[in-house]
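Undergrad: Presented below are the structures under discussion, each in the form of structure tokens.
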Structure P
Amino acid sequence: MDDLITICIPTHRRPSMLLHCLHSCLVQDYRPLEIDISDNSPDDTTGALVASVAPPEGVAIRYWRNAPAIGPIDNQRKLFAAVRGHRFVYMNDDDVLLPGAVRAMAEAFALAPDVVITYGREQIINPAGELLPEASRRANAECGRVAAWAGLHRDLLVAAFRGQISHIGFLVQTAAARAVGIRDRAEVGLAGDTDFAIRLGQAYRGAAYVFVDRAIFATRRASASLSQTAPDVGWKLYQEVAGMAGLSAEEAGARDQLLRKLAPLTLREHSLAGRRREALRVLLSPTYPHDRGLVRSAYAAGLLAVPRLAYALRRLAGDPLDQAG
């Protein structure tokens, strides 16, 4: 099965969105292709939908329903373990692959014998599936998914720090992904996707990877984000990344970019949890973005003094002040 590529899709109670995702996989022109779906739904609705789909020649669908549900991280681990292809694409059930994406990433593996992962640009769509061009351009620019970065490289840890490897839509060697694994929320909070990319970069330093300069996948932007309310989106990853040693100058620079991005969110999470000493340490760190203007500076000071009130006012204003600018 050297040529077989698997697409992994965990799902939970979103049959209509899963159908959109599944259709985007079925129209891929790469063969042989296998689509693995692991379902945490409490009923058979999703299973019946999957059973009604007739895949085209050269494409197989494997489906499991987890009863009882095993949780999102264990569901992802189950899919990693079940993969039969030497390479796989990881997707969410509410996102989509763009036509020709799998073939484009697979062909990029031919650029060097030691390619570990290939990936491309992201498109952002709204809940109705409509493209958001400016949001897409901005997201790719912030992560360095631009034409100047196209082609084969060997500084995977730099790419991981910069956020080039998205949480979905990449094509990765199965053995490499299994060796790195997915860590628990208790270890890295809700930043497991970024943590996975960083540890992949650490484990395969010097190995080849390829950025394909074309749109590969589309992610659905919901009206509300878990990062607005969850207490552990960024601080655990911030703490781990800040303590990394033995980095090259380029790796350290990319690491500091990530810390700058995570710092406002980490400050908020520490403050709301009563960890004011840790919050102050983040605020006084050299990577905290102090150049974001008076309003954001006042918000940061407010989080240290009266965290609940400052956060409530921010939510009332609807301003994403926890994001680095």
Structure Q
Amino acid sequence: MPLIYEPGYALMAPIAGHTDIPFRRMIRRFGCRYAFTEMIDAGSLAFGGIKTLRLAQRGNDSGFLGIQLVGSDLAHLTRAAEIINDMDFDVLDFNLGCPAPKVERKCEGIMLALTHPDEALRAIERLCAVSRLPVTVKTRIQSEEDARPTVEFCKRAEEAGAKTLTLHGRIMRRFYAGSVFFSIISEVREALHIPVIANGGALSGDLYRELIRETGCANGMIARGALGNPWIFREIAEPDAPPPSVAEFAETIRLYMADMLECYGPEFAFVVARKTLLEFLKGRGYPGTLRAGVSTLNSQDAFEHLMDGIMQGPAPRYLEMLENQGGDLMRKLRS
């Protein structure tokens, strides 16, 4: 089977509550080639939940799009894969890495891999048997001190039929904090015959390049690094690419909000957009009052007021700090 992902490109991780149609359109504008739906519960999809079916919508996006399932019940996974067979996706990814408490309580995600590895592997086998799409797996390292448990499980996932494996270099209890264990990702890559995608800690273009360099993987996966920063894909492709100007920053938000209105309608779009808009403003030198306004955003008038504040640019002391770090960056943000 040919490679699913062309070497050298970053993948956008499935992120619950974020990687919907408007978000995917936004990151594609800045060079994201490989995107995924939000993580989808297999049981909810199997029973035809309206909200879940909405998460599985492709939109008019013609690029590569994978769908990610989480679950442990073989009947639910089977039915979900059968439903997905009639949809327009490029790959079916099985989540064995999510550490969220609501997933842990159901013994799914990384908890399934840790506590019931044989069941996790049977789930991979069942998905591979049913799905018309290539089945891939996303998981986490299982120990910081010893690579062997992770290597063993990942080798068994390959034997079960996984066509690629994405490996987050932190254990379950670390969630998204602490060191990423590049060496364990590298050992897994060396042990497997299928491609291994490196994941964890890539919050900037430079950190993504470190992830690739230290693991030896041909591809990496971006997650939180793209929240409020779709330009990270441009940073990865063009190391010397400038940061967005205030004008580009504002235009990106306007296009995102237009897509949100098209996707969700005015009754829900502003409410659903709040979390992403807050990510845009985080750490960019905008006043707290502007960020506070996002928390109650509910109308076009309120959005226009927000945009007026954004167009004024970051606070002067933030620009002064950037000027001390590098004048070129500061001038770009002022423009």
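Just so you know, all these numbers are worked out from the coordinates, no wet-lab data involved. Please read these numbers as outputs of a predicted model, since none were measured by experiment. Cβ atoms are built from the backbone, for glycine too; each structure is taken alone.
Undergrad: For relative contact order in percent (Cα under 8 Å, 6 or more apart), which structure out of P, Q has the highest calculated value?
TA: P
Undergrad: Taking distance in nm of label points 7 Å out along Cα→Cβ at positions 49 and 137 as the criterion, which structure among P, Q has the greatest value?
TA: Checked P, Q; max of distance in nm of label points 7 Å out along Cα→Cβ at positions 49 and 137 sits with P.
Undergrad: Using the calculated result 3.8 for distance in nm of label points 7 Å out along Cα→Cβ at positions 41 and 249, pick out the matching structure from P, Q.
TA: Q
Undergrad: I've got another one for you. The value 5.8 for distance in nm of label points 7 Å out along Cα→Cβ at positions 193 and 313 was derived from one model only; which of P, Q is it?
TA: Working: P: 3.3; Q: 5.8.
The value was obtained from structure Q.
Undergrad: A follow-up question, please. P, Q: which one has FRET efficiency 1/(1 + (r/R0)^6) of positions 89 and 177 (r between Cβ atoms, R0 = 35 Å, to 0.05), as calculated, at 1.00?
TA: Working: P: 1.00; Q: 0.65.
Here the read-out was taken from P.
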